[in-house]
Every structure is written in structure tokens, then in C-alpha cells.
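Every number in this text was worked out from the coordinates using simple rules, so none of it is lab data. Predicted model only: the values in this text are computed from it and were never measured. Cβ atoms are built from the backbone, for glycine too; each structure is taken alone.
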Structure 1
Amino acid sequence: MRRILQRLWFVIALSGVALFGLVAPTMVNASSLATPDARARAIVAQMTLDEKILEVHGVGGTTPNLRIVPAITRLGIPAFVITNGSAGVSYGTISPRAPATALPAPLALAASWDTGLANSYGTVIGKEAKILGNDMVEGPDMNLARIPQNGRTFENLGEDPLLAGAIAANEIQGIQGQGEIAEAKHYLGNEQELNRQTSNSVIDERTMRELYLTPFEMSVKQGNVDAVMCSYPEVNGQWACDNSVLMNQILKGDWNFQGFVSSDFGAAHNTVDAALGGLDLEMASGKYFGSALKAAVQAGTVPVSVLDDKLIRRFRVTMQLGLWDAPPVAQTAIPAATGSADGVTARKISEASSVLLKNSASLLPLNASNVHSIALIGMNAWAGVAKSGGGGTAGVHPIYTVTPLAGLQKQAPNATITYNDGSNLTSAAAAAKAADVAIVMVGDARKEGTDYPISLSDNQDSIISTVAAANKNTIVVVKSGSVILMPWVNQVSSILEAWYPGEEDGNVVASILFGATNPSGKLPITFPKLVTDLPASTPAQYPGVNLQVNYSEKLDMGYRFYDAHKVAPLFPFGFGLSYTTYKYSNLKITAGSGNTATVAFDITNTGNRSGSEVAEVYVSMPAAAGEPPIQLKGFQKIALGTGATGHASIALDARAFQHWDASKHAWAITAGTYQIQVGASSRNILLQGSITE
């Protein structure tokens, strides 16, 4: 009830705002107009200047008022309520930190390589955001994992633009399918948290178009996203939220984006530049879009038509989704039945996202009838409690959690399970030695606002080495929001990357370890052997010199760098093991019209367990194109029973064969032979063919 009253308070308190502005134009019945666009324009035509200014910025302050644009009841304009929601409904306005389903981290979602699950992920977020009284979800986050140290890598969708864009587009469709606005963020150049509010991301045009803009372009063209959040940094010397090239020329021009652009909180820097540059809504307050914008409009520096367009864009979107006539009414909590069903979805996604990195001597899956004692070892944050997610504004207050111990007890009810936090290595070694199997759980704890080393903190590496020396049957479960270094990789039998599994942590991990679930995740990010192997390894590249962050590796980011420079990764992009085996065969490449093609092939499950395989299609361009050795251009996840054969058919559009010609500011194709490579990872190519363009 408190949350409902908060929303009503905004409606009542601001209903008379027109009395303090210019005289209101004559009222017309805008609700009778045929289209949302016509209706939005009719409403804006009736607004006073003060009313217009009120609607292009948030009210500011602190939670619970931080994420809201007020109502104007004179015109039937509802309050606009926003929540963060990268991994589930998080910091909102009407319901700050209300319990919600803690989904696995977005990076984990990308590791599923499953667009259907991405839609389910968005559906859970959109549904619960509406239940808790919100209109818009700040997410998904589609900045690429250029810098694995980035504190928000767990919120991103990996290092490849095609994978990130495909997952994001389908998540967006899930969110907006629930009548909520999705907001693609952070546009653009926010690939690190360190100095994000003061640095300048220097990115050449070709690299920007081929890598960093691509997920946003896909979110617009394939996801039909209704909102975009501009980012904190400067991009090539112009603040992102004041940047007409990014917002007007590319987003609203080249891509014909019909939604609105909102600022990251405090990311606007200049009233006129932001207004003319394409920013439509300043959050969280009106530092630049309040009285300063009113003065600019009155002075003629910012045309009234520009101000009107900002309002029309947001009103049109909210009308299209039904948020205008039937604003969400906040419930006091997620209904129990909804929370339970969404928990099932969260578990399904996390199980499909976990990546089996190593499995020597087929130690996994464990057989509950043969395992009589288990040593569960690791610091409390990863082994003693569920790792429901990362921190910062993406942190979700989970409806419930399943601990690692509870999950193991469910899968192995007759086994004796001993927990040791690893704080005393002698004690940890003794516990491991006395058990049939030692399971060491390690990880990191990332959040917005800072960056982190990719080595494990505290004494976690020592815990693993000590336990592995005491028990040859040592399994390491990693719960991380990015890559980690593994100096102990050759000392342990099995490694499972579970990312941040969400509220179902214990059930997910135990289900995979004991074989109730066959792991099918593949890495959306390359794991390096050494920190010096990272693509951005000079101070000028990261963290930047004199606040200039130079993307000088250009197209050689992520696996593209490892391939181009012949650097062996610890685990390559697209890698992931299974409890079964697969055979690829019968490759057929068919040229289509307009520089398109279809890549078809068969996959057979040749093992003794059902499973799902991600087939990855890479393209190698002619040398004259000046591109990295191979690039992901398509993928498909196929579920297969034992002995079953599935047929994959992956369409490659013209962009699969194009590069950005900076001299012509356009996409271009280099005439020649393009190698088509199909594999189980970027370093495991199983079928090859070619096509001439």
C-alpha cells in the first residue's frame, strides 16, 4: 500500500503544475485519435512550456524518488517510473529493492547461446517490473567485454558483437512483450568502470561500427527496443549524452530509431549540446533540462520543435505499450506463484549457461551411489551461501536462495557432506583428504563503479592448490562475473564455470555435478593464460593515459586478438565441454541473393547422454578486406537425444560478409573467396567450405 500511495502522491502533488507555467492551450480529446503518434502530438500541443520542461527530466533526490518523471493529471499524463534490471528487477522507484527473482548474470545468459532463453530472461524481468509498479527497465547492458577487469563485465553479454546483439535483441523482445519498456545501455564506449565519468574513449570509425555499435544496432533493428541510455564517457572528444553523431546521425538517423534516449544518471554535461544532440530525457534530475533548458527555449537557442520531439518520442512509446492508459500499479510483493514459476525459469537458464571447462578422466558427472563423502570447501561468499548475483545497481534482492549445501544434499542424500571455509589450509586439506570428492567453490564479487583484477582474491588460489594436493578427485566450481586466471588449472580434475548462478545456485551446480543436467554452455569471452595476454594490455589502452582511453587494438579485440596474434588462450571463445559427444557432417553452403548465404549441416549425438550442442559458424574474409582471421557470424543451439541427428540451418545476411569502409562511411564487400568454418569453438573447427562474393 505504501508503494501505491507513493505513486498517487506524485499524481496529486503535480496535477496542478500548469498553474505555475504559461497559460494552458485549449484542451482536446487526444485519447480519441487513431494512432499513438497522433495522440502524443495532440497532447504535446496542449502543454505549457513549464509542463514540457517538467516532463524531460526526473525529479531527482534519493530513493524512492530517484527514478521517476512526475505525472500531470490535467492532461492525463501518468508518472513515468523506472527500475534497474540487468539481472532481475533491482533498484526501482516505487519498490526500492523489493524481493524479485535473481536471475543468473547476463554474462551467464550469453554463455547459454540460446536466444529462446534470452526471451524467457526478459519475460521474467518485464513481468516482475510491471508487478512492482515500473514502466521501464534499465537494461540490457550490451557494452562489449573489451576489458575483463571491468566491474560490470557480469552485466554485459560477452566479447562478440553478434552474440551480444542476438541475446540482447531477444531479451528486449521478452521485456517489451510484457508491456514494459526495455532500455539498451550504455551507448557508447563504456567498456570500463575506472574513470568512466571523466575519460575519453577514442575509437576509430571502422572499429566502432563493426564492434561496439553492432549490439545496439541489433537491439534497434531486431529487438525493436524503445529506449536507449547514453553513457558517461566522452566518445572521440564529445560526451556521449551530448553527442549528435551517436544519437542523431547514427541512432535516430542511420538506424531510424523511433524511441527515446535517456541519460545515465548525471551523464549530461551541457544544456544546448544535449538538447540539440539528441538526448530526450535527463536523469535523475533536471540540472541541464530544467530551468536552463527553459531559458534556452525562450532564447531561441533550442527550438520548441526539438523540445516537442523529445516528449512525442516518450509519450508515443508509453502509449504503444499501454502504459499511458493503464499505468502499472505496484503490488506489495511478487505473488508466490509467480516467484515460484520464475525461479524455475531462472534455474533452467543457469543450468544451460554453466560451462564445463575441464573434466579429466571423466570424473564428472558424479554418481551419487558411489560418493559417500564430500568435502565442500571455499570462502563463505561462494561456498557457504548462494551467489545470487553481482552488486551495485544490478544487485537483486532475491525472493529466495538455494545454498550450495542444500543443492548437494538434494542430489546426494546419503553422502556425508562436510563444509570448510578454507581459512585454515591445514584444516581444509584434512577435510579434503578424508572425503571421496572435494568440491572447491571460488569466485569474485563485482559491482558497478570500479574495476577488479582477474586473479582470485584472498587465498583462493592457495585453497585450490592445497585441496588438490590432498585429494586427486578435486572439482573446482567458479562463480565469477568475468574471466579469472587459473594457475592451478593442471592440478585439478574438473572445472565448472557457473558464473553468478542466481537464486537457484545450489540446485544448478549440484544438478550439473551429479549429471541430472548435461552442461551445454559455451564461453562468451576468452579466458587468458596470463594478464599480459589480454588484448588491451598497455596503459594507453587501459586504464588510459591522461584520461584518454585508446582503443588502439582496433578490430583485434577478444578472440580476434588471440587469433590474429597467435596467442594461445587458456580456454577459447565458444569453448565448452559436455557429458556426451557430437559429430558434425554434411556441410552445405548455398549462396542467396544480395550477398547472403545459408550454411546447413548435421550434428549427431554420438554419446550415451542427451545433450544440447551450440554450433558456431565463423567467416574468414579475403586478406584484402583487412579483417581478423575469423569472426562469428551465426550460431544455433540444438537439443539431441542419444544417437539422434539434428539438422542445423544458419542464415548469413549480407553483413556477415561486409566490412565498414571508413573512406565511404558505408558497409562494403571485398570481392573474393570467403571461408566458412563451422565448429564447436573458435579454436575447434570441424567443417569447412567457401563461397565467392
Structure 2
Amino acid sequence: MYLKLNNKTAIIAIISFYSFISLGQNKLLTIQEAVLKGRTALAPKRLQGLSFIKNSNQFSYLDNNSIKVGDNKTGKTKTLLSLKELNAQLKIVSKDTLSAFTAISWKNNNQFYFSNKKGELFYTVDKKTISESDRKTEPSELESYEKESITGAYTYCKDYNLFVSKNGKESQVTTDGSVNIVYTGKNVHQNEFGITKGTFWSPKGNYLAFYRMDQTDVTDYPIIDWTTHPAKNKNIKYPMAGNQSHYVTLGIYNVNTNSTVYIKTGNEKEQYLTNVSWSPDEKHIYIAILNRAQNHMMLNEYDVVTGNFVHTLFEEKNEKYVEPLHPMLFLKNNANQFIWQSRKDGYTHFYLYQINGALVKQLTKGKWEVKQENGFDEKGDRLFFHANEQSPINQDFYSVNIKTAEIKRITYGDGFHTCSLDEKGNYFIDNFTNVNTPREYNIIHTATKKAKNIFKAENPVKDYKLGTWNLFTIKNNEGTDLYARMVKPVDFDSTKKYPVIVYLYNGPHSQLVTNTWMAGGELWYQYMAQKGFIVFTLDGRGTDNRGADFSQATHRQLGTKEMEDQIKGVDYLKSLSFVDANRIGVHGWSFGGFMTTSLMTRTPGVFKVGVAGGPVIDWSYYEIMYTERYMDSPQENKDGYEKNNVLNYVDKLKGKLLMIHGAQDPVVVLQHSVLYQKKAVDKGIQLDYYLYPGHEHNVLGKDRAHLMEKITNYFIDNL
């Protein structure tokens, strides 16, 4: 759907009246279907493995047990290879056959990698031959593994230490690894800075930067395995707010000399090293150094050979917090300039800098957010990116000219566009959805914007009897628009009164309400609509993609502003003639569990029923980096921790509250809900509690149906 709209007002107006009406459907969802098939068989179909083929003007994907190849210009596709044909070739070379295609990755336009049960193999299209992979695959006994560098070297971890394999020769990078000295190849800062790994190859593959995490001073925390006889304890390292944290350093391993130096980032242990970037010539490495208070960031340059500090390019300070999430992006055609993403003007935007740290110009600006950079065109003149300039609940694809800072919107069609760019920047694949569109894929030319549709997903629940859903806004006490979603019951009758379930999260870096299929809702909401419930969701202050003021409004008082906005949502619900104001429930998990418990006890009587999953109860028991960013430390913000500690409101509980926790939760540890149970007993307060042994921070797999059935029944029985 490509409809060019004139302005944001038109978009918001359309969204406000969007609704989906289900006609001619008879089937009813079962709890198994709603929960276990909501993201698979009953979700809008995806083209598996859809990507561009290297060194070509083609794309490919897997469909109907075959590899499809399409032309970028025309969008026309053909079958390249069927599973039957591939299995015939596998039998010829005495390899295990496949029951279905797994993921493939193209080395060039004539060769791709794929895997069977025994490991990775290599297929040559024109010769129709299969050979052993020329790159290392992940042995099952290794803790972690990272893909090849440009020189064909690989990293992996074994027995707590880091190894590199190059041309079949293994080199041990570290020797002091242990439970306390960790080289996992994974992120060391709880995945809070946009980093998902712990090793960083240099551009030419001559060096490997890696994290060394010393967690000797971090408190051991018990996680009990209840499935053994007797039960066994496994300690994890869990740094709680206000306590001692881990000490991270960055090593540089020279692949050619097998030598290592450590970057001299100073003697300060209480700091975070993030956004690691290499200079294109491999002579320098850059690290964003963030103090423990997370309100002062320095982008520092270091010499790769000596590890010595060179200079600070620039600093960023904020009275609340600075949150660097993206490494430097060097220009494709100018190694002396780079792009930095920052929220320093209140919204996330691109800034162009000289390598000496001098600001050249701000490339994007406005009261909207750059969400992700997606690469340059072939010459490096334009940078492509996703942003929500049209609306906070939309996402489009844009380009910005590095020289002129001219911004062009490339996608059209009111909704959510998730795009991937080809290597030359000539075409991109647009995965498009909106509140009424399940999914469609288009190949679009970046210059002409001409689009060729390659796939439209059917409505996966067209045979089911569904409720209606819509997006709209309400204003909070400050007059700020808050985006909301409502799912109305099946066979809705405006003359009747219905119970409501408020499903919420409302924590940092979240956005539940989006202009996507079903308004971003889960299929379980439709199951509840069958049962006669309205399901309502609102993204209040503290959530993402609305600028710094909106997301930082909750600083030092997690829970308070969020409750104000959620109560404003309840006020709106009570104003509706078809809502039963005496039958409103609330449910959420993790931060949403914290919000559920807070609302049930800090605004007693508003909600009749609550279900709190994996809830934070006392922020001083939560992980150090996240908590101290948004709350400061307990020592610095005693009032904030005390005011938002849900233990202090247990005796205020009115209505029915079910609390659920995964018994092996390493994120929001079990102690949170156990302390709440103890306080309830002390105060003579009755509530319900359920534990899921064998599960961590959420209940996944087949047991999730059990979880959601329990939650469903709790609302049916009590609401």
C-alpha cells in the first residue's frame, strides 16, 4: 500500500479512526492457538531468509521447500533450487539430507552456505556441486562463537578463555579466564548500550578487540535448580544497585604476532566501556567511556599498538543520563570524518564530526527520532536510515545527503516500514505493515522510489471470529498525547457494559502501541475478546521513541509518572458508556509486573484484579546499570527508592492480585516476589502466587500456554 500523504496531521487523523472489522468468520481461537501459534502459523507470513545476493542485482528467499531468486528491477522471481534437487546432490556426496531448508547465506552470486545435521556445507550453483564449508562452524562444546573476520579468522570461547582460529590454526588469546575473569565473547554490560557481543574485529582483520570482565567483587547470587535430586544451587554474578560492579577492560590481540595489549582507560573501575569503534586504517580504536553515574560520556581515542590514550574527541553530559547506543560510523569516502548518533538536542539525530572531534554539522534535526542507520550508497554520498518523522507510532525509510544534509523520505504508505539495503545502495527490501495490513514486501529503487511488490501476506486469522481493534490518542495531565490501543469484544454491542483488561509495560526502551498489524497486539488479546473482555494498552511517559523529555520524565522516580498516565487511561475508559468501571483489571510482566503491583496498591480500588508477572518490587534489588541510570543509586536517591518500593504499599491492596515468577529468573530475581509474599503474610494480606520451575525471566515454549490459561482463568473468575 503506497499512499502519499501530505502531512503528519493527515496520518494521525487516519490512525485515530483506524479499525479492523471482522466479517464472516466463525472459528474461535483456542488458548493453544492464541498463545503458541500467535507468532508462527497464525502470524502474517514472512519470506524466510529474504536478502540481497552479493555481487548481483538479485534477491533470494526460501519458500515451499525451494530457494527463490528474484530480479531487483522487475521483482519477478523464479525457483533456483528445490529441496528435492539439493537432497539428490547430498546423497551423491554421502551427506545427510534435509527435511526442510534451513537458513542460507550467500558468499557471492554463485555460491551459498547451508547446514545439515553434521555441520555447514557449501553449494556452487552453476556446477550444482556440494563441498565442505571453507569457514569454521561452531563446535557444540564451545561457549560462544563469532563469525569470520575479513582475513578468515574466527573467535570462540572455551573454558572461560578466548581463542582465535585462522587458516585452521588455533591460537589461545587469554589464559587467565575463570568464573571471575570472563571472556565470553558476549556483551559485558547487560545488553544496555546496544552492544550484543564482546569481540570486535578491525576493518582488515589484523586485530581483535575484546572485553575482559573482572567480576571478582560482584556478589554471588543463588539460582536454584529444582529439577535435580536433591536441588542444586548455581551461583551467578549479579551486581545490584548501589553495590560493587564488575571491572571491564579492553584488550587488543594482534592476529599476526599473537600478542596482546590492554587499552589504558585509567584506573577507574566504576565506569562503562561501550560503543567500540575502529579507525579505517586500524591504527586507533575509539571507546565511549561512561561514568558509573551515567551522566558524563567521553569519546576517547587510543593507540592500538601501545594501548595509550591519545585524546578525547568530545564529551556529552546530561543532568539525568547519557545513553550512547551506537558506535562511530566512518564515512565511506572520507576516513577523516564520522557520524555520531546523539540525543543532545532532545531527540536522536545524526551529527557529522571531524576525526579530531570538531563538529562539522548536524545532519538531521526535528522533533522526531532517528531509529537506525542502514548504510551508505555506493559512492558514500547518502546515508540511509529508519526514523519516525511522520508519527511516533510509524516508521519510514529515509536518506540524508552528507554534503547538503538534505533529507528524503523514500517509503510511502501510512504504517511501519522495516527495510534492508543492497550493497550498492540502489535497492532496498521494504517489509511493510500497518494496523490493517498483515504484511507485504516490496523491492524499491532508492532514487526513483519505484516499487515492485513481491509478496502480500494473507490475513492469517481470516477464518476466526475476532473483535475489532483501533489506535487513538488521549492527553495526559500535562496535555501530552499518549498513544493507545483498544481491542473490543467479539460481537461488540455498544449498549452493553464490558470488563476491561489493561495490558501494560511502560518501561524504558519499550513501545507497545504501533501502527502495525493488529496495532501491535498479541493474538491472546483476541482470545480475551472472544471471552467478552476489552483489552486496552497505553504507552505513557518513560517509553521510547518520543524524545528525551518524554522518556526521561520518570528519572529518579520509576513508577510515579507512569502511574499518572495509566490512571489517565483508566479515566478515559470510565468515560465510555460500554465500559464497566467496576470491572477493570491490569496485567503486565517484568516492568509491567512492577507497574501492575504498583497500581494495585498505590492506587487501591481502581483495579479489581491484577496479574503481575516477574515483577520488580524493590529497585535496590535490581541490576546496577539499568537501575542506576534511571534511579541513580540508593545512596543518592533514598527518597525515590523508598517512594517507589512496592513493599511499602502491601497493606493497601484491594481486590485480587496474582503474582507469577520464573523460579530460575536471573534478571528480576525471585527474591523480589518472595519478599512481597513475606510482607503480605506479615501484614495479614491475602494474595495468590504461582511459580514456574525451570523457567527464567519469562515462561516460554509449550508451558506458555499453561501460563496464559492461568492468567485468562484468573480474569474470568475474578473480573
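Looking at distance in nm of label points 7 Å out along Cα→Cβ at positions 248 and 280 for structures 1, 2, the greatest value goes to 2. One of 1, 2 was used to calculate FRET efficiency 1/(1 + (r/R0)^6) of positions 480 and 584 (r between Cβ atoms, R0 = 30 Å, to 0.05), giving 0.85; which? The structure behind it is 2. Computing helix-only ellipticity at 222 nm (-39500 (n - 2.57) for each DSSP H run of 4 or more, over all residues; to 500) across structures 1, 2 gives -7500 for structure 1. Can you say which of 1, 2 returns 23 when percent of Cα pairs over 26 Å apart, for residues 152-303 alone is computed? Answer by label: 1. If mean projected area of the Cα convex hull in nm² computes to 30.2, which of 1, 2 did it come from? It was calculated from structure 1. Using the calculated result 3.3 for distance in nm of label points 7 Å out along Cα→Cβ at positions 256 and 448, pick out the matching structure from 1, 2. Considering all the candidates, the number was obtained from 1.
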